[in-house]
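Each structure below appears as structure tokens.
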Structure P
Amino acid sequence: MMLERTLRGIAGFFILGSLALACFISPKWLWFSAFVGLNLLQSAFTNWCPMMWVLKKCGMK
């Protein structure tokens, strides 16, 4: 369960971070939010997420 909670935390951080960057730096950062959202959507259908793979390689259980 720790892996899934970490994944959700990272996704939330990326979304909120890119929204803040879009407000203060450039609206083009919204493309990063779209990328994260699309990745979450494809993960729901395929049950595979690149970030899960990275976290498992780093030793997260």
Structure Q
Amino acid sequence: MSPRTGRPTPDKKDKRFEIRLSETTYDTLEECAHKLSITKAEVVHKGIALVKSEIDNKK
């Protein structure tokens, strides 16, 4: 049996990105994640999508 038993996904997340945050920015990230009941990674994903949509709207 394969050690990877998770379901395959069309949106494979195999890229990693590491950043350093100030205490204030990290606290804001945690607050957003808590209030939205999502992970910190999901907050970052939503932020990237928001910036992308702003860029697309300016064209």
Structure R
Amino acid sequence: MFKYFKNVAAEMKNVTWLSLEQASKETVTVITVSIVFAVFLGGVDWLLQTGFNTIMK
């Protein structure tokens, strides 16, 4: 078990972390894409529901 954590610590030293500016930009991008995708799916759902209700009447 000790060897495992030693290897994990060694690998963590090799990780290249994003800068704060890069992480902020990536976070804003992910949130924006998520919101756009949610609005798109909501619109498709509404269109399908309206079409289905129209057909069923």
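Since every read-out is calculated from the coordinates, none of them should be taken as a lab result. Bear in mind the structure is a predicted one, so any value in this text is a computation, not a measurement.
Data table
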| quantity | calculated |
| --- | --- |
| Computed 4.2 for mean projected area of the Cα convex hull in nm² - originating structure among P, Q, R | P |
| helix-only ellipticity at 222 nm (-39500 (n - 2.57) for each DSSP H run of 4 or more, over all residues; to 500) from the coordinates reads -18500; which among P, Q, R | Q |
